[in-house]
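Engineer: Before anything else, here is the set of structures, which you'll find just below.
Throughout, read-outs are computed from the coordinates displayed, never taken from laboratory work. None of these values were measured; they are calculated from a predicted model. Cβ atoms are built from the backbone, for glycine too; each structure is taken alone.
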Structure 1
Amino acid sequence: MSLLTVQHLHKAFGGNQAVNDVSFNLQAGELLALIGPNGAGKSTTFNLLNGQLTPDSGSITLDGVSLLGRQPHELWHMGVSRTFQIAQTFATLTVAENVQMALLSADGQSFSPWRRATHYRRDAVLQLLAQVQLDAQANRACSALAYGDVKRLELAMALANQPRLLLMDEPTAGMAPDERHALMALTRSLVNQRGVAVLFTEHSMDVVFAHADRVLVMARGALIAQGTPTQVQSDPHVQAVYFGMGHAEVTP
């Protein structure tokens with residue numbers, strides 16, 4: 001049984017059909033890439049899955065439970081996490097405190113601006129940071145981190161609620177090629193350890209074809225192809241609509 005099941009998803013903005021009859025499944029322990037040119041509907045699909053938008057019709061279920069009508073904070077407590085194209089971290093806090101904020105939220109604890117969370121679940125914080133290779137920088141200010149480390153910190157924060165589904169919106173945006181592959185290799189190892197299902201958008205095709213188990217291709221709001229990286233690369237429709245002149249890297 002699939003962990004995430006999306007069926008006949010539709011979303012229009014005025015006369016623009018941003019998502020048109022999109023259906024797909026995602027298994028636990030799988031990395032699924034969602035790609036497509038500008039205006040393909042990737043961001044709208046992500047926002048529908050994360051509860052930021054409500055579909056006009058269709059269904060989204062996680063392990064058989066409907067996600068429709070649920071707000072992002074509700075989904076977070078159901079085990080749905082998300083990272084963003086521009087990392088969402090607290091620059092004025094330390095690396096450890098950023099993770100502690102995520103753990104407070106995951107545990108349903110309220111945060112008081114008058115009380116520092118420095119000692120909250122310190123062992124769990126260090127374990128999460130060790131998983132993303134940041135435990136040695138636990139006490140550094142987040143603002144002092146290199147950008148690649150900020151993205152890894154955001155990943156640690158996304159793991160604080162022990163997610164079953166992780167949505168990653170352009171996780172390697174702004175990173176150097178070596179950093180991109182290192183982050184996705186780290187994601188793969190965490191997926192293998194935890195059995196998390198990952199759906200990610202990505203503009204770097206070298207990352208997609210090196211790390212994804214399967215690839216979904218969208219154009220003008222609809223899915224035009226899905227399959228293994230090899231199947232998608234060799235699909236004539238994808239080549240005509242998306243890859244055009246055969247560039248190895250395309251901006252979505």
Structure 2
Amino acid sequence: MKQAVILAAGQGSRLTHASNGVPKCLLKVGGTPLIEHQLRILEEVGIERVCVVVGHDARTVRSAASSRCEFIVNHQYASTNSLYSLWLAREWVSGPFVLMNCDVLAHPDIYHRVMAVNGSALAYDSASGEEDEHMKVCLKGGLVRSLGKQLPREMVDGENVGVLQFDEAAARLLFVEAREIIDSGTTCDWAPAAVDRLAKRIPIRAIDVSDLPWTEIDFPDDLHSAEHSIWPLIETGRWVKPERLAS
């Protein structure tokens with residue numbers, strides 16, 4: 001696994017008041033932009049090529065990470081979503097790759113666990129997945145069965161973290177599924193829509209990381225939590241499993 005795609009085209013409109021228009025991937029946590037945290041971990045796990053799909057304020061993002069990344073511009077970012085950004089990376093990807101959302105702050109061990117899998121894998125949090133905004137995961141026998149925000153509560157086994165890997169065969173099929181969704185006229189779907197379809201065709205191992213700190217930053221409260229709760233745990237290594245916190 002030598003390459004990764006970071007989806008970073010969105011405007012992050014729900015964070016406008018907290019971000020002052022700064023692209024999500026450049027929001028600082030612990031004094032460091034999110035994308036810097038991600039690039040450091042990717043380097044640590046041996047990723048040599050990184051492609052960032054940019055859109056909103058693309059010039060600023062490229063200036064911040066230009067020396068270590070290649071870039072694809074989603075010029076239609078305002079009228080599309082992460083599925084379309086993923087689709088734009090189809091010619092850049094060659095073989096197995098890691099797929100990431102730019103707004104995720106996660107413990108490095110989450111990446112290590114996903115990449116330790118021989119095949120395709122998805123990190124999920126079994127202690128989460130109850131909120132409407134969560135990208136929910138349904139499992140069967142340790143494999144992803146379904147993925148989506150609208151899954152019925154009784155089917156939910158956790159929340160997708162936003163760190164995935166695909167082997168070479170899965171990568172090819174992922175872009176086939178993305179193309180079919182887009183060809184149907186749907187360009188505003190999330191990238192997990194293609195993963196959901198892919199999981200019906202090939203095995204995608206689900207890796208539970210509920211014992212490790214992570215957060216997706218969609219709202220101002222998420223940014224506050226990342227700065228004051230999640231990052232200190234990652235930085236210091238002081239992390240208590242959720243079940244122990246609840247006891």
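Engineer: Assign the value 3.7, calculated as distance in nm of label points 7 Å out along Cα→Cβ at positions 35 and 203, to the correct structure from 1, 2.
Structural biologist: Derived from 2, not from the others.
Engineer: If Kirkwood radius over Cα pairs in Å, for residues 147-194 alone comes out at 12.4 when worked out from the coordinates, which of 1, 2 was used?
Structural biologist: Of the structures listed, the value fits 2.
Engineer: If you work out distance in nm of label points 7 Å out along Cα→Cβ at positions 59 and 123 for 1, 2, which one comes out largest?
Structural biologist: That would be structure 1.
Engineer: Consider the structures 1, 2: one of them gives 39 for percent of Cα pairs over 18 Å apart, for residues 27-74 alone as calculated from the coordinates. Say which.
Structural biologist: 1
Engineer: For relative contact order in percent (Cα under 8 Å, 6 or more apart), which of the structures 1, 2 scores highest?
Structural biologist: Across 1, 2, relative contact order in percent (Cα under 8 Å, 6 or more apart) peaks for 1.
Engineer: Please compute mean projected area of the Cα convex hull in nm² for structures 1, 2 and give me the label with the greatest value.
Structural biologist: 1
Engineer: Looking at FRET efficiency 1/(1 + (r/R0)^6) of positions 91 and 107 (r between Cβ atoms, R0 = 35 Å, to 0.05), point out which structure of 1, 2 has the largest value.
Structural biologist: Evaluating FRET efficiency 1/(1 + (r/R0)^6) of positions 91 and 107 (r between Cβ atoms, R0 = 35 Å, to 0.05) on every structure, the highest lands on 1.
Engineer: If we compute volume of the Cα convex hull per residue in Å³, for residues 43-138 alone for structures 1, 2, which one ends up with the highest value?
Structural biologist: That would be structure 2.
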